[in-house]
Structure P
Amino acid sequence: MGLRFTVLSSGSTGNATVVSSSAATVLVDVGFSAKRVEELLKERDLSGSDLDAIFVTHEHSDHIKGLGAFARKFKLPIYANEKTWSAMQKHVGEIDDGQRRFLETDGVMELFDLRIESYGISHDAAEPVGYCFRSEGAKLSLATDLGYVSDRVMNQLRGSDVLVLESNHDVNMLRMGRYPWNIKRRILGDSGHLSNEAAGEALRSLLSEGSTRRVYLAHLSQEHNLMDLAKMTVTDVLEDGGIFYHQHEFSLCETYYDKPTLWDKVKA
């Protein structure tokens, strides 16, 4: 079967992604009620009993809302770093010691034939991380909830065959929106979220190396962004840098806040 994934849902209201190899299937974040996550899994012919583990990026509610209930129901191990565990413990509730697992930032582990790499990102959480997954020579990287793409993060993302990258907001829509200024400032800051322009600038560097085949724009704000606008802005930034979007070279793909993406097989 090889490495494949589906973004069950991505946006300001909740996030969850399934990554699967020939021998392992894991869930990254549980940002909805346990019932809703089960519904989303069912849309891709999965159930909680098909999963081997849960990996957590950080403790914000749109990433752990249903984590405790879902993990308890299906008796799944939960992997997170120590600071994230401390920050989310009261929200997750009682978890058996056998389900409490640790993967520290910049740590690497193997789950059957799936290699999981954790890396640190800049976000206003205890110790937020992104993840890279490898199997059978293919590499998938997930990078959302970060205020900027540091050189260190860029090095982690290099060589990704498929990348799920945050494109959270249009700066003008955010500035004109109804949020109070302190929240706008947080989103725009180095520990906030990537704008469409910032996502495009990161991709311009990565795509110039030519290894990434597909990019999924993710974690779009439902108030301060539109998918068509995000794709147009990213494309404009790429073209300004001399990279012209051609479908046969790489695909710019959509994620959704209300439905899963199709299964995508990641090939080296």
Structure Q
Amino acid sequence: MCVKAQHTDAAVRAAEPHLTSDGWIASLQNGLTEQLVAEVVGDQRTLGGFVNFGADVIAPGIIRFGAHGAVRVGELDGAMTDRVHEAADLLRAFDPAAGVTSDIASYLWGKLGYAVLLYAQATGRLGIVDCLDRADLLPLWQALAGEIMRVAKAEGVMPQAFNGFDPAAFLPGANANAARTSVAAMADFNRGSSKTHSGVWRDLAVHKRRTEVEAHYGPVLAAAARHGITCSTLDRLVATIHAIEDGAAQEDANLDRLLEAVHV
């Protein structure tokens, strides 16, 4: 399953009648979409997937490859089954480093922490690397990723590190140097990629369509509310994305305003 997160339910319902009795669906998406797949076909027919390679759809059937990144698949209950290894073998045809995990939730929440920085990047004009290289934005990165990490911890998940993103650097009590090192590593990871801007940025700037922000971070904010966790920076980011979707300017000043709100 590789559709945008907000289209998951419709896509799974369209696919479900075509599944064999032992068929399964692997969600190779961002967000917590495995839950949406399982609601339609059941946990026993759902595999979790985590992908962080970069690519852009240039035209129907034409995909521009950016760079390899971490790829993992796993059962929702952590079991190491034959089909998990079968799925990983299929993915190794594209990326020989693709692997299996007994804790797919740790990767999915890690990606939510990583991706929230890309959502912030999407509010302006700078590319991923130039945005992450802005030293003045470190408090914003700490606030955004930190809110995701707190919610993950409350949900009983310890997010997994990958491709420069170190979840521990954004947990409560972590020092700024750890976060700075992680952001620099993320920038270095993206520096050689032909994908200069995030998919969220392309949704707004190129395709002029609504993003996955509600599908990705709505469940995070709902979990935060259940645990009594305030996510004021994430709330502002989601509101900024929605404003751009509705016609507001996509400009670097949006990042400055988000940063100013952190200091209030």
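Coordinate-derived values only; no laboratory data. Please read all numbers here as calculations on a predicted model, not as lab measurements. Cβ atoms are built from the backbone, for glycine too; each structure is taken alone.
Just a few scattered comments:
- Which of P, Q yields 17.4 [mean count of other Cβ atoms within 10 Å over residues 169-176, calculated]: P
- Highest-scoring label, criterion being distance in nm of label points 7 Å out along Cα→Cβ at positions 89 and 161, among P, Q: P
- With helix-only ellipticity at 222 nm (-39500 (n - 2.57) for each DSSP H run of 4 or more, over all residues; to 500) derived as -15000, matching label from P, Q: Q
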